[in-house]
Structure 1
Amino acid sequence: MRTEPELFVRSLERGLRVLRCFDGNPADLGLSEVAERSGMPPAAARRYLHTLAELGYLGSRDRRYFPLPRLLELAYPYFAGSGVTRAVEAELGTLATGLRASCALTVLDGHDAMNVFCVNEPEGLSIQLRVGRRLPTYCTAMGRALLCGHTDDELRGHFADSELVAHTEHTVHEVADLLEVMRGIREDGYAVGNQEYEIGVRTIAMPVRDHAGAVAFAASVSTPTAVVPEQRLRTEIRDRLATTVARIETHLRLVPPRAGGR
């Protein structure tokens with residue numbers, strides 16, 4: 001519930017909703033696709049698309065729209081304000097290169113886990129991650145790692161507000177089962193997602209804690225099931241991820257906390 005609805009700018013919310021339609025799948029969108037994804041009439045969607053194109057955030061070709069580099073300006077304050085951007089990129093890059101795997105740093109955003117840093121191993125069989133992608137928290141290793149600081153009661157509330165569906169035959173999506181999984185993650189210190197969201201993808205993730213010991217991020221390694229056995233994920237890759245997490249946490253401790261929170 002908005003605490004001050006009279007201050008809420010509806011047109012800005014709609015413009016941002018249009019921007020969020022461009023998630024890279026596919027790379028460009030037509031008017032009807034944007035209208036459907038944003039849930040607004042085509043005439044309204046057309047006005048927002050035209051405005052964003054005039055401002056240089058979107059390009060257009062053959063009646064289809066696509067993101068332009070100027071959109072990166074909107075993300076820069078977040079990364080610059082974190083104070084650890086280069087250090088995190090370096091640590092994840094070293095890990096990805098050493099393991100020949102793809103790595104990500106993820107934050108909790110409402111009921112989603114969202115990638116804010118990604119380093120992809122360029123080899124053909126690797127998993128390709130992308131910045132800005134949103135994932136469900138309940139059935140992904142990143143999401144579960146982000147939630148491991150929650151109590152059981154807090155988790156029940158979180159899951160009650162989430163759409164718990166079976167994305168694959170392996171998905172754990174009953175609340176009682178999820179609570180049991182989360183207790184195991186708290187004890188082990190890491191989470192493994194084994195084809196629960198996408199077939200053929202296996203991921204390990206660990207919480208990254210801030211100055212106060214609260215979970216600020218999740219760091220993860222994603223691998224193809226056809227290439228990396230689960231046992232290797234839970235031994236060698238787990239140990240190397242733990243070393244990387246410890247280094248990132250050291251960087252976090254060296255940076256003063258933001259006013260009003262992380």
Structure 2
Amino acid sequence: MSVISPSSMFPRLRRARYRELLQLLAFALTLALLFSVWPILDLAVSSWFYAGDGQFPAKQWAWVRAIYDYPKAGQWLVVAALLALLLGRFLPGRWRVTRPWRRRCLALLLAAALGVGWLVHDVVKEVFNRPRPHQTQELGGDYSFVPILQPGVQCKDCVSFVSGHAAGGFVYMAWGLFGAPATRRRWRRIGWLAGGVLGAVRILQGGHFLSDVLFAAVVMWSCCWLLRELWLRLACWRRSRRLKARARRLAPVVGAQG
């Protein structure tokens with residue numbers, strides 16, 4: 001008995017997977033080209049909100065501070081997803097969390113832990129050491145401006161690239177990670193909206209450059225795509241094992257009938 005992979009059974013799903021990958025790569029390459037050719041764009045955007053003397057007035061705006069503090073609520077959402085995942089199978093009756101919802105919780109937890117917690121904060125920020133806008137000499141700070149994808153400075157607090165707050169909004173694209181293409185697209189838009197709002201607030205405050213926010217989307221989108229790809233590979237492997245086991249069980253019966 002030949003083994004049929006999910007990709008060969010559902011070619012439209014396969015096309016959706018790789019179409020999304022091409023979109024991600026095109027977006028990342030476009031950003032890299034744009035900010036490499038025009039690095040001053042970052043300073044130009046941040047300077048719109050700079051009042052001189054190292055001051056970014058938006059830091060004092062109530063609605064900006066409220067949105068800046070939002071990730072604390074996001075952390076509670078992650079905790080709720082963890083509880084739903086752990087207790088979902090054991091809750092009684094109508095309170096039981098269904099398998100699709102447990103998958104959504106798992107996707108959000110993995111993206112938050114691996115994407116935001118590890119990749120953004122422990123890898124990308126530490127590798128690039130980019131000064132924040134308010135730390136640059138052009139905007140009242142002590143350090144020279146560092147364009148994207150270039151070595152930064154040895155500064156403990158120079159962790160502008162990429163934006164952790166924006167990544168905490170983009171992580172919501174993971175909620176639709178294990179769904180159909182339309183579901184993934186819908187949650188990708190929701191994640192872009194959340195990440196865009198949080199990223200815009202950080203630009204207003206002088207905490208991040210425009211490229212920090214946009215590349216946070218690249219990092220989280222890449223993380224989500226890889227998580228889904230690994231999940232599909234695992235599902236394909238498990239299906240293959242089941243089919244092979246079934247073929248071994250049927251082989252003696254077929255031989256006896258022959």
Structure 3
Amino acid sequence: MSEEIIWLFNIGFFAAGGFVFLLGLAIGSFLNVCIWRLPREESIIRPGSHCPACSSPLGIRDLVPLLSWLFLRGKCRFCAAKISPRYPAVELLTGGLFFVTYLHYGPSPAMIAAMVFSAFMVAITFIDLDHQIILDGMLALLAASGLVLQLATGAVGFWSMWLGALVGGGLLLAMAIISQGGMGGGDVKFAAALGFWLGWPGILLGLFIGFVAGGLVSLLLLVSGLRGRKDFIPFGPFIALGAWIALLYGKQILAWYFSFLV
């Protein structure tokens with residue numbers, strides 16, 4: 001292969017990656033709407049986007065992902081109310097996750113499935129951080145999309161899915177009963193829904209990573225004094241983190257682990 005062809009291939013590869021990143025920014029902007037409206041039982045379609053402070057309808061120049069927030073210096077164009085930096089953060093996070101899935105899978109059905117999964121993880125994470133709830137409707141969509149997409153891509157077998165859902169949900173249900181409320185019902189259903197995406201034994205890896213991450217962050221918060229022993233710390237974001245890592249890198253991690261057992 002000549003250097004010119006390699007050069008053109010690299011240009012095309014990174015151009016496609018840039019498109020995927022921009023797509024992630026746009027999806028992240030939509031996720032911001034979902035994160036704000038769905039817990040409040042509001043439509044994500046109507047009314048159109050508007051300033052939550054003055055209710056002024058937002059135009060195209062107010063809604064360009066990331067750039068609008070930068071150009072407006074984090075303030076509403078109409079009333080100068082501050083716009084939370086979390087809005088561009090969600091957009092950047094989604095764009096970054098999409099880009100990583102592109103680098104990992106390349107243009108493929110598996111990449112599309114991972115992008116859908118990433119969007120769910122972002123929305124569930126921030127809703128749980130804001131309201132300490134994981135919406136049943138979102139979990140139903142998560143489970144259904146996992147059942148369809150993972151079967152379509154051949155990433156997870158049918159029985160592996162159901163075993164993953166049973167083990168994931170059952171494990172956290174047992175923990176919820178033993179801890180007498182230390183684990184929420186939303187977390188239990190979340191783990192069950194993730195079983196359709198991760199299968200068996202991927203769900204165990206995802207939950208293990210989530211527990212480790214959650215334990216470390218909780219310990220740091222306690223030691224730093226930012227949280228007390230009785231303060232509630234949502235566990236959903238840590239489950240989401242563990243599940244995302246397990247979805248993309250679970251096979252490599254498990255292969256590495258089992259290599260020590262042979």
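Structure notes:
- With helix-only ellipticity at 222 nm (-39500 (n - 2.57) for each DSSP H run of 4 or more, over all residues; to 500) derived as -25000, matching label from 1, 2, 3: 3
- Between structures 1, 2, 3, the calculation of distance in nm of label points 7 Å out along Cα→Cβ at positions 149 and 229 yields its largest number for 3.
- Origin of the value 17.0, where mean count of other Cβ atoms within 10 Å over residues 29-36 was derived from one of 1, 2, 3: 1
Where a number appears in this text, it was derived from the coordinates with a stated rule and is not lab data. As the structure is a prediction and not an experimental result, all values here were calculated from the model. Cβ atoms are built from the backbone, for glycine too; each structure is taken alone.
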